[in-house]
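Chemist: These notes open a run of structures that come right after.
Readers should treat all values here as calculations from the given coordinates under stated rules, not as data from a laboratory. Note that this is a predicted model, so its numbers are computed, not measured. Cβ atoms are built from the backbone, for glycine too; each structure is taken alone.
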Structure 1
Amino acid sequence: MDSYIRSSAKSATYRVAGSAITAAIVFLFGGRRAGVSIGAAAIDALLKVGLYFFHERIWECLHLIRLAEKIGGFHGARALES
């Protein structure tokens, strides 16, 4: 299982690349205004880092639930109701 620190680091490095692409696209198609490009990239990065982090954590939880089902320690919705 990835630690919270590792998930955070993966999120940040992924978003640096993605935000650079966003900034370049906004710069090229947005009238070549650097301030607008940087602002769009910053907002994009903040929102998507959070989204990616929680996406990773949800997938990790699903993996743990499936693992528990295989060893008999989790029985789906019935276990959640009790």
Structure 2
Amino acid sequence: MDPLSLKYLERLTLRLTIGAAQLPSDVQQRHAEYVLSQQRSDGGWAGREGDSDLYYTSFALRSLVIFGFAVDALVIVKISTFAFPA
């Protein structure tokens, strides 16, 4: 795969994944736990304005995956509730 053929966010995710993989596992775990601790009660993550924001929620979820954090079903249900309200 030619990295130049990837879109910006794909290239960014690839670079971040490579960089995160070089961190000690305890640092990766600590960062993932911090990101997870910032999930709001509505299932999203706060944006610049303070309310949960889909854009920032997507970055939080991407961060958890990059750090190799096993996202459990409860976290997914909370995100889904925020992202796809009834």
Structure 3
Amino acid sequence: MISQRTAAGLAAAKARGVKLGNPAQAAANKAAAQARAADLAPFLRKHPELSDRALAAELAKQGTVVSYMTINRARSRLGLKG
């Protein structure tokens, strides 16, 4: 019942043209992701043959703990995905 009211309320807000979320926070998140991708770029370019999981494991050995999805998204942002 609550989910139905929530969905209806969000649909009504969307119909009125209300923007949801925090644009400033979204911009900050995007900038942080771009910075992380830029930090990882040299390593990713040096090891293009490794999988996302292998890259994450190699970085962990060097003391930089990132998930394989972080690697995957960084490759996408940098245009390194095949």
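Chemist: Supply the structure label, taken from 1, 2, 3, corresponding to helix-only ellipticity at 222 nm (-39500 (n - 2.57) for each DSSP H run of 4 or more, over all residues; to 500) with the calculated value -18500. The partial results should precede the final answer.
Modeler: Working: 1: -29500; 2: -18500; 3: -24000.
Here the read-out was taken from 2.
Chemist: 3.6 is what came out when distance in nm of label points 7 Å out along Cα→Cβ at positions 24 and 48 was calculated for one structure; which of 1, 2, 3 is it? Walk me through the intermediate numbers first.
Modeler: Numbers: 1: 1.2; 2: 3.6; 3: 4.1.
Of the structures listed, the value fits 2.
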